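Scrolling down, you'll hit the structures one after another.
Every number here is computed from the coordinates shown, using simple stated rules; none is lab data. Predicted model only: the values in this text are computed from it and were never measured. Cβ atoms are built from the backbone, for glycine too; each structure is taken alone.
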Structure I
Amino acid sequence: MRWTQAVWNRAIWNRTWGDQRGLVLALATLWAAFPWIYIGLSAQIPMTDFQVLLRLIPEDWQRISGVPLADVATPAGRVALAFIDPVIVLAATVWGITRGSDAVSGQLERGTMEMVLAAPVSRTAVFVTQALAVTAGAAVLCGILLASVWTAVAYGPWAGTVAPARFVPAVANVFGLMVGLAGITAAVSAADSHRWRTIAILCGFYVVSLLAKLVGRLSDTFGWVGWLSMFGVYEPQRLVGGTVAAWTILATYDGVLLGLGILGYAVGAVIFARRDLPAPL
């Protein structure tokens, strides 16, 4: 009972949410505007001209897209490419790494963890509260992204050519990536005392994962390397078919991503509950 009461302690929840409020507002503004800008600029290139551009891409490079180019050369395919644009991928990554790194090492580095633990609250409750706040923030941001994509598709240049509901699985895949990265980062943060080092470790993990995915996709000999990348299950451009198959693939992808996130938070909670904390300076 004490543990559950501590998790829902209003003061701890408000402090945790307040720490991420600025980033939520910044990313919310970005994701609210980006789909409209992206679709507006993409629509300026006629579909026939876009198909010509795709044919100029070397055949080996075409495997990077993850979907047949015939699917890309449609309004739905072109909108789907927005989900692998750096504006979406990097923003989701920034959320996961920055918020996950603040779970323990960030607060230790700022010197605020000692004040929090001075209250009658368990370490596990503090950690779980942060996890819930980060997950809730990711859900809010993805809701804003979905609303922006939905309205841009329904009322933008390609209105009436594609159903907005087809992009719900793609947005869900973005949510899975955010939670997965946040959980993995939180586990590293729980074992560290310096936020900069936690971020550096996860940036290295991010780069290695991207390279592993590229190698696995482009190389016939080392195709198995792609299975070592968590980005192998981030394929939102494959989830816009509007069929049962898209939801089935999503269940696999987000099952892995959310599973990694939950596992990371569980491991982090155990580490944080048992570790010795450095003396405040």
Structure II
Amino acid sequence: MAGTLYLVATPIGNLEDITLRAVRILKEADLIACEDTRTSSVLMHHCGIDTPLISYHKFNEEERGDELVSKLLLGQNIALITDAGMPAISDPGEVLVKKCMDSHIPVTAVPGPSACVTALALSGADTRRFSFEGFLPQENKEKKQALERIAADTRTVILYEAPHRLLRTLRDLKDALGGERTLSLCRELTKKYESVQRMTIDEALAMYGDDQTDDASVKPRGEYVLVVDGKSRNELAAEKAAGWMDMDIPSHVALYEAEGLDHKAAMKAAAKDRGLSRRDVYQALLNRP
């Protein structure tokens, strides 16, 4: 009978955040697969766990994944952890989970700390609907596509970023979203120097000295989660207004019909946009060539 793969969430900063169940599973497992055995050894020592460790990271996930699947098929129980947070979420794990599912190996999760959810809760942004983007792609074409998605998204968007790339990412966000879009900079979550600052993209750039001055009050340090506000209703309304300005009335009505409104509702919406009566819109539709 095959063993079970446990996806075990580990602290994102404060070691006290590990759960009682996580400690038990890590102690009972036959093997713990981790990104960096040196990093994970600190947590193991803190929790009194002496289960053997084996490396599993993005550079060996295919080969090592096959090895772990073989062990699981022999009946061993394996816990998968990352340096911080939940495996497979912007961290190694997705490939191994797929391999296990293909081999009909049981997979379960031991939930716990998550940087993206922690940052969202602390951000002051809209938490009802959100999109998790993780790290922006480094390849220019893929990054441009990601930024275009973010610029058009009405949901709160969550990004991860390393300190040495923070300024570049803020510049990219300004180019795509404009400097007035609000975001929350969440840094060193659950650690001693945790901070959450809510401001515009322009203000964030100025704070880090990217406004062509030498009086930066802060230097990027630690790991960041950026919680970016979605596109507002006012921005959407302005875009829609700009979109119909060059249209004739029949095309304007057709625009609303394409969005799902029935004919009467589309006429009413177009009339409201233009400051006309519905009779005027109806007459324009009758007179169209």
Candidates I, II; Cα extents along the principal axes in Å, for residues 141-188 alone computed = 46, 15, 12; producing structure is I
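Compute relative contact order in percent (Cα under 8 Å, 6 or more apart) for each of I, II and report the one that scores greatest. Intermediate values should be presented prior to the final figure.
Working: I: 27; II: 17.
That would be structure I.
Looking at structures I, II, which one was distance in nm of label points 7 Å out along Cα→Cβ at positions 85 and 109 calculated from, given that it came out as 3.0?
Numbers: I: 3.0; II: 1.3.
Traced to structure I.
For distance in nm of label points 7 Å out along Cα→Cβ at positions 45 and 245, which of I, II scores largest? If you can, show how the numbers build up before the last one.
Values: I: 2.5; II: 6.4.
Largest value of distance in nm of label points 7 Å out along Cα→Cβ at positions 45 and 245: II.
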Value -23000 of helix-only ellipticity at 222 nm (-39500 (n - 2.57) for each DSSP H run of 4 or more, over all residues; to 500) was derived from the coordinates of, among I, II, structure I
Rg/Rh (Cα atoms, Kirkwood Rh), calculated, reads 1.02; among I, II the input was structure I
